[in-house]
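Computed from the coordinates by the stated procedures, all read-outs in this text should not be read as laboratory data. Quantities reported herein were computed from a predicted structural model and do not represent experimental measurements. Cβ atoms are built from the backbone, for glycine too; each structure is taken alone.
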Structure I
Amino acid sequence: MLAAAGSIAAAIAVIFSLFRLYEDVSRQDIYYECIETTYGERKDITLPDGSMVILNSCSRLRYPTKFTQQTREVRLQGEAFFDVAKDPDRQFVVSAGQFCVKVLGTAFNIKSYDMDEITSVKVDRGKVQIEMPEATMRLSAQERVEVNSLRGTIKKRQDLYETAGWRKGCLYFDATPIQDVARELEREYNCSIVFQEGQEFDNLISGEHDNQSLESVLQSLEYISGIKYKKNNRHILLYK
């Protein structure tokens, strides 16, 4: 009888010790890595699970040095291309502005700059689930969702253009507000662009520019939109 009671007590002690050990492990501090890029800069990042990220200019990625057993979560400000390592037991979650993108293993691009009018997610391979305050939707390969913060619109569409062409130095605009175009040129070419006071600029710009100089892009912009420019070193004035 006493032996049985002793065995039960020993078993309880072992269980309690294991619980304390699990509790101590779960309470361990989580350390984070923060990678940033400046104007005209891009960085390749390998995450703890082997996922690959290419961070575009003027962007910031924050992630734990070790993912938990339940999930893989990162936070993005700006733009990045993700090639996520497959792990059926752990979702990969990217929080970026109003987007929360959840996947298991796929490749996609997120563009979410604070000052831009349009933010977007484009899927290159696989499927993703996107959660926003206004809606939840799923995207498959070669599909894009765009959110216009100024107009309050959400547009999902097919996009056959190469995902994240910026990785190869290509600028691609598809009915992009001229203000967003200017901000992208600033990030890409490390310049300052201002609009002439007292003039309205509501142009939507479409076009593709492969590894062109800033001067060439500005000339093309003038040709397709009629918006002229004055350039003084890295300072540019757009006017009509």
Structure II
Amino acid sequence: MAEHAAAAGLYRLWRNGLLVLIFALGAWAWASGLLPTMIDLWDDIVYLARQHIMLVIISDGLAVLVGVPLGVALTRPALRRYGDIVLQVLNIGATIPTLAILALSMSLLGIGDTPAIFGLFVLTLLPIVSNTLAGIRAVPPHLIEAAHGMGMSTRQILLKVELPNAMFVIYAGIRTALAINVGTVPLAFLIGGGGLGELIFSGIALNEFGMMLAGAIPTALLAILVDFLMGQMQLWTIPRGVNPLR
């Protein structure tokens, strides 16, 4: 009973503290003029947020479609020796500044959504490939030997043993890629890609603090929401036996 009472007390304290924080932030936003600015820009925020989300979905979707099969292929006997080489190449690419990659994309593909999607795709490819490769490599050898002993084919072992055991690590790579992507999309505005970066950079250029935050705050909230949703997918879609969170 004492433990339940203490837990209830902590919950009430946390809830009241959160309410006070929300009230204080709301009062500050109104007094600073941020809230009226965000209300005035609401239609722009919604429109640009849709662009932002579409850029994330398309670029990260392409990265998953390419990165996961590539990571799997690099664990097969015929290509296994090239795995570390490909990772080194991708790591070198990851050291290139984001703006430089977007500038190269613009020089190759022009201005607009296409170079933005290509640049974001390149930026998010590394964690997906590396985690897919690491996850499959980490599958215990005795599980693969047992599958061979049961008469499973190479394809069956991949689909029923290796991928299920590697799925948690693969999800972690996709989650990391999404976090990188959501935070990088605002830079796509600089090459005509749209998104919430339009409000951020326009606010900086015009010295409009409210406009800048009208783009920055939704971007931060979107990153938190995407990470939360991916965490829930990672928790509930991976079976209990191979999911350390369950």
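Taking relative contact order in percent (Cα under 8 Å, 6 or more apart) as the criterion, the largest value within structures I, II is that of II. Looking across I, II, the calculation of helix-only ellipticity at 222 nm (-39500 (n - 2.57) for each DSSP H run of 4 or more, over all residues; to 500) that yields -26500 traces back to II.
If FRET efficiency 1/(1 + (r/R0)^6) of positions 46 and 86 (r between Cβ atoms, R0 = 41 Å, to 0.05) is computed to be 1.00, which of I, II is the source?
Details: I: 1.00; II: 0.55.
Answer by label: I.
Hey, P(r) over Cα pairs in 5 Å bins from 0, in percent, for residues 70-181 alone derived from one of I, II reads 2, 12, 24, 26, 21, 10, 4, 1, 0; which structure?
I
Using semi-axes √(5λ) of the Cα gyration tensor in Å as the calculated read-out, with 48, 18, 15 as its value, let me know the right label among I, II. The value was obtained from structure I.
Here distance in nm of label points 7 Å out along Cα→Cβ at positions 102 and 134 has been calculated and equals 2.7, so which of I, II was it run on?
Numbers: I: 2.1; II: 2.7.
Only one of I, II returns 2.7 for distance in nm of label points 7 Å out along Cα→Cβ at positions 102 and 134, namely II.
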